[in-house]
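Some structures are shown below for you to check.
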Structure P
Amino acid sequence: MENKSVHLAYFGLLALLAMTVSMSYLELGFGNELLAYGFATLKALIILIVFMSLTKEHIISKVYFYMALFGILLIVVFVMDDLVFRN
């Protein structure tokens, strides 16, 4: 791992943490949840790419990763659908 990429990832994670905390004070309605999920996804991707070296793994590891990501995306979509259309 390069020292530069680790430092960039660290400061990127800190910036996303600051945006997540500051976003919690804004009243965006349903947008708060979408932004929180977006920030969490970006933080997870930074950790996967930089610290877990996902880009250097074998193809089967990438397939499993994308399958898990698709499953999580389905869960998020169904939870959001439930929240929007609940009486």
Structure Q
Amino acid sequence: MDVLILPKIMDTSYVQSFLECLCAQEKDFSLDGRHVERVGGLCLQLMISARSTARARNMHFKINNPSEALKESLRLMGGEFLLCEEAKA
């Protein structure tokens, strides 16, 4: 399983490279959120899309080690369901 380590700041400047990393995934993968300090709405949309794409492809998707800031950002933007995903999405 591939692990994508998320950066401290997930804002508009990270969207393009994040999209490219997600599009390159052809097998099960997880996101490691231990370093995240801030998440923008576009990156949240990409995480939701990655989850949906993983489901459609019958792949595993999970966010591991979410920082407190990541948890709070997802909660505030209605994306906390992403943290509940386990095994096959």
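Coordinate-derived values only; no laboratory data. Quick caveat: nothing in here was measured; it's all calculated off a predicted structure. Cβ atoms are built from the backbone, for glycine too; each structure is taken alone.
General remarks:
- Label whose coordinates, when distance in nm of label points 7 Å out along Cα→Cβ at positions 14 and 54 is calculated, return 2.4 (choices P, Q): P
- Per distance in nm of label points 7 Å out along Cα→Cβ at positions 30 and 46, the highest-valued of structures P, Q: P
- Entry that produces 29, 25, 19 once Cα extents along the principal axes in Å is calculated, selected from P, Q: Q
- Value 17.1, calculated as mean count of other Cβ atoms within 10 Å over residues 38-45, assigned to which of P, Q: Q
- Entry that produces -13000 once helix-only ellipticity at 222 nm (-39500 (n - 2.57) for each DSSP H run of 4 or more, over all residues; to 500) is calculated, selected from P, Q: Q
- Top of P, Q by mean count of other Cβ atoms within 10 Å over residues 6-13, largest first: Q
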